[in-house]
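Derivation of every value follows stated rules applied to the coordinates shown; laboratory data play no part. These numbers come from a predicted model, not from an experiment. Cβ atoms are built from the backbone, for glycine too; each structure is taken alone.
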Structure I
Amino acid sequence: MNYCYMGIDPGLKGGVGYITKGGSAAIPMPITGGDIDGHQIAAYLRDISPTIVIIEKVHSMPAQGVSSTFKFGMGYGLVIGVCETLGIPYRLVTPQAWKKTVLAGTAKDKNSAVAFVRRAFPAIDLSPGRKRVPHDGMADAMCLAEYGRQLIAQE
C-alpha cells in the first residue's frame, strides 16, 4: 500500500512537508494578509492527498500576548478544520512526543530538526528563495511527517 505522510507545523512561521515512496517535499506555511492561507492549505492537501496528517499539538506560551495567542490559536484551528472538511485523517502530536521519536539522541531543538532533515531528506531546500537561515518550520514539518511514517509502520 502506498502511503503519504504529511506533517504540519501550524504557526505563521511553520511549514508543511510530506513523505511518499516517490519522494518528499516541504514548503513554508502559506500566508496571506498576515494569516495562514486556508485555501492554499486545502489546495495542497487536495493535490498531495495524504494518508494521514500529523499536526503539532500546540498551546499558548506563558509570556505570549492575548492578541498573538488568539491569532496562533486561529491558525491551529484552521489547519484542523481544513483536514476535517476534506475528510483527511489527522493526529495531534505534542512536540515532546515527535522529538523523542525522531530526534532521539540529540538536543531535540530547532538545530537538531534542521540537521535531521538535511541528513534524511537532502533534496529538500530548507532555505528557499534568498533565505540564509534554514526554515525551522519546514524542518519541523518534515520531522512530523517522519513521525507519521514511523507511527504507521508500527501499526
Structure II
Amino acid sequence: MARLAICQRGASRWGVTLVELVISIAVIGIGVSAVQLAMLATTARSADPMLQHQASAIAEAYLEEILLKDYLDPDTAGVCPAPEATRDVYDNVCDYAAVDDAGARSQDGTLVAGPADYRVRVNVDASATLNGLSGSADVLRVDVRVTHPTGVDLTLSGYRTRY
C-alpha cells in the first residue's frame, strides 16, 4: 500500500496511509457537526428568556392595573355586580373577571403593537381566603395568566382586600 511521506529520517519513514487520512477526516466531520447541532439548539432557545420576561411584564402590568381598582363597584356598592361593557370604563376589580385578550392591551383596551402574540386571561375569585378572611366579605384573588404560542405559560396572582 502506498504511504504518504510526512517526514523522512534516515532509513525509516513516517507517514499516514490514504485510508487513515479519510477516517480522520470523517471523525473530525462528525465532531464538528455535533458541535454545530449543540450551537443550533442553544441559538434556537435564546429568545425564550426574552419571551418569558415579556410575559412577566405583561402579567405584572395587568395585575397592577386590576389591583389598583376599587374593591366595591362605585355604582352599586356591591362586591361583584355585572361587569361593565368595555374595559375603558372598568371601575372595580370584578369587572376584569372575564378578560380574555388576544394580545396585550393598554388600560383603555387598545392593542399594544409589540406583544400581539400573547394571550391574557384574568380570573377573579370572590370566594378566596387569605389568613382566615373569607372572600365573600373581605378578599378577592386575582389570577392573570399570560401565554405565548411558543410554550410560555405564566400565571401571577394577587389579592385585593377591602380596606
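Observations on the model:
- Among candidates I, II, the computation of semi-axes √(5λ) of the Cα gyration tensor in Å, for residues 38-125 alone that gave 24, 21, 12 used structure I.
- Of structures I, II, the largest value of distance in nm of label points 7 Å out along Cα→Cβ at positions 22 and 110 belongs to II.
- Ranking I, II by distance in nm of label points 7 Å out along Cα→Cβ at positions 14 and 30, the structure that comes out highest: II
- Looking across I, II, the calculation of helix-only ellipticity at 222 nm (-39500 (n - 2.57) for each DSSP H run of 4 or more, over all residues; to 500) that yields -14500 traces back to I.
- A value of 1.00 for FRET efficiency 1/(1 + (r/R0)^6) of positions 70 and 142 (r between Cβ atoms, R0 = 25 Å, to 0.05), calculated from one of I, II, originates in structure II.
- Between structures I, II, the calculation of relative contact order in percent (Cα under 8 Å, 6 or more apart) yields its largest number for I.
- Which entry (I, II) yields the derived value 3.1 for distance in nm of label points 7 Å out along Cα→Cβ at positions 78 and 102: II
- Computed 55 for percent of Cα pairs over 18 Å apart - originating structure among I, II: I
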